[in-house]
Structure I
Amino acid sequence: MMNSKGQAYSTFKLLIAAIVAMAILTILFSIIGVIPSLGQTDPTDAITTSLKDASAGKLSSEVVSNPVQFARGTNINSRAVVSGGKVALTQEQVCLLLGDFSDGDCDEGKPNWEYTSLGQSITYDGGDKQAKIAVLCDKGIEGVKSAISLGGRIYDALGEDDYEDHIDDCCPIDEGICEGDSETCCVVVLLGN
């Protein structure tokens, strides 16, 4: 006759071994990149979420996302972030800026970062990189610049002395980006961690 305590003990040992094996596999898979780290999201989804928050009653308030993952060939563009009615904005009401990944002008970014369409599309072509997304919306581009002047992560990322010039140069109003003073305009800025 078997002892019932002995059977329960061996089952418990098997359960412990399975939990330890799962923990080891999770650690190994996350090291080799099979399982994405928690808290990392797609940049386009993070921008869409931040735009929803910033344009819906939080005008003049900076909204910063959790870290997002940029992989080789990642492209973010204003059309994608507003497509399908995800956000009550048009692509002309959104201006994308390299922020911390800019070389200080709109011609090019730091290595592996570039504007593929000024103010409307950014491409990253390096290895895996984490960044945050900051969004600030207000009425017209002048309202956005006024809100940024109060300080914050966007102010630091665009350069304290020339952030207005950077916005004017990189968000070309003459091409229809944020041209109306009465409509909502949103600036999306990439931030280093």
Structure II
Amino acid sequence: MKSLLKVGVFLCSALTLAQDPQPLVDQAVTAAGGQEQLLRAFRMAELFNSGETALPENSPKRTPRTSDIQLPDRWVVNGTERGAEPAKAVVRAWTLDLLLDPKSQLEVLGEVADEDVTCDVLQVSGSVRPAMKLYFDRQTHLLKRVDWREDFYRFSVWKKQDGLKFPARCVLFRIKTGKAWFHHEITELERLPARAVKEESR
């Protein structure tokens, strides 16, 4: 009987350990370059277009934009703060800011395959509503996908700059139909001093 109890305790302990989200968080942060390299305030030059297909790189129909971002909630375009913009939460996801927020409640959801890539899935709640699912490539530990609200986002074309790895491309899909509807690319990235992101005076 004592042997069975010991085995039961061991199995319960192993299950608890397997469900601990911290190892996945540590792996993701390390893969991106380490906590000291993660973005806090930055400027990004962007190109984007709507529709099921990404337009060619030199297409005049792609829209250019420059964004100044201060995590967790500042996003200024052409001197104007974007306000209550859902995309702010997605930026917090790909920069991994959500994983490090003390208000975040993290839950391991297990293993899922996305485009034949095995991913470990973390659900984040508390700091974002509704809860958001983040998929991390099990081999590289880089962010592969985010499920949130009515859309899912796939990240690719990882670039390295000043010790940081970041996804230069993101494609948005409708969860209901699986069809792509928005294509986004970061063409330039620049770190900014803390609290440097400001609106223009009105």
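Derivation of every value follows stated rules applied to the coordinates shown; laboratory data play no part. Since this is a predicted model, take the numbers as computed values, not measurements. Cβ atoms are built from the backbone, for glycine too; each structure is taken alone.
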Worksheet entry | Which entry (I, II) yields the derived value -5500 for helix-only ellipticity at 222 nm (-39500 (n - 2.57) for each DSSP H run of 4 or more, over all residues; to 500) | II
Worksheet entry | Rg/Rh (Cα atoms, Kirkwood Rh), for residues 111-158 alone derived as 0.97 - corresponding label from I, II | II
Worksheet item: With distance in nm of label points 7 Å out along Cα→Cβ at positions 31 and 119 derived from the coordinates and found to be 1.0, which of I, II does the value describe?
Response: II
